[in-house]
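Each value in this text was obtained by applying a stated rule to the coordinates, not by laboratory testing. Please read all numbers here as calculations on a predicted model, not as lab measurements. Cβ atoms are built from the backbone, for glycine too; each structure is taken alone.
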Structure I
Amino acid sequence: MRKIVEDLLRVDGVIGSLLVGKDGLVVASTLLEEEDAEILGAMSAAVFGEIDKATKRIGIGTLIDSIIDAQNGSILLLEARELILVVITQRMVNLGLVKMEMRRAAKRISEAVPI
């Protein structure tokens with residue numbers, strides 16, 4: 001799993017990535033500070049869960065992915081089996097390319113995680 005999240009760093013503008021359970025526990029991370037990974041993992045799982053509840057409630061179905069834009073970058077969230085793939089980017093990044101690579105990574109994760 002670590003190799004899968006590390007491979008995302010090859011995309012120009014990606015500065016970090018992690019894989020977390022829906023309970024917020026970090027499975028794999030490229031972040032140098034373990035504490036940062038744990039905080040981001042817990043927050044990502046909570047945000048993903050709340051957005052998922054909202055999309056279901058308003059009738060558009062289960063959340064697939066989400067992009068959170070901030071002043072200096074973005075956080076992208078994508079469901080991968082029962083895990084959440086999180087990618088942190090710089091402001092100037094090709095979000096389409098990042099999403100495409102995240103989908104490839106999610107496919108690899110799905111193949112690695114038994115049903």
Structure II
Amino acid sequence: MTDAPKVPTFDSKDVEENKLIAALGYVGILCLIPLLAKKESKFSQEHGKQGLVLLIVWVIGSFVFWFPIIGWLLALGVLIINIIAFVKALMGEFWEIPVVGQYRNKFNI
């Protein structure tokens with residue numbers, strides 16, 4: 001039996017004020033903006049950390065993504081996940097990315 005992922009709860013004022021900054025967390029190296037500029041916002045921090053995990057996946061995956069078919073499908077999958085997370089952040093929601101989202105808790109920035 002596995003435990004369901006624990007989705008953090010956020011203050012609604014924090015979410016409204018910081019959802020645009022949180023969404024920037026999913027645009028490559030811009031994940032550092034919510035991590036460094038919005039340290040007081042739990043919402044921005046969680047999205048920034050998850051964006052950092054996705055950036056690491058992109059960097060490591062870049063060695064695999066250039067392989068025809070399999071690599072391209074993996075790259076497309078990561079791109080789609082990135083877009084979904086970006087849109088969820090803009091909507092003021094938090095979506096833990098399957099498989100890799102849990103690793104955001106490893107970062108203490």
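Thinking only about Rg/Rh (Cα atoms, Kirkwood Rh), which of I, II has the largest value? Please report the intermediate quantities before stating the final value.
On the way: I: 0.94; II: 0.99.
Biggest value here belongs to II.
For which of the structures I, II does the calculation of distance in nm of label points 7 Å out along Cα→Cβ at positions 30 and 70 return 3.3?
II
For the read-out helix-only ellipticity at 222 nm (-39500 (n - 2.57) for each DSSP H run of 4 or more, over all residues; to 500), a value of -14000 was computed from one structure; give its label from I, II.
Traced to structure I.
Quick check: 15.9 is what I get for mean count of other Cβ atoms within 10 Å over residues 54-61, calculated from one of I, II. Which structure matches?
Here the read-out was taken from II.
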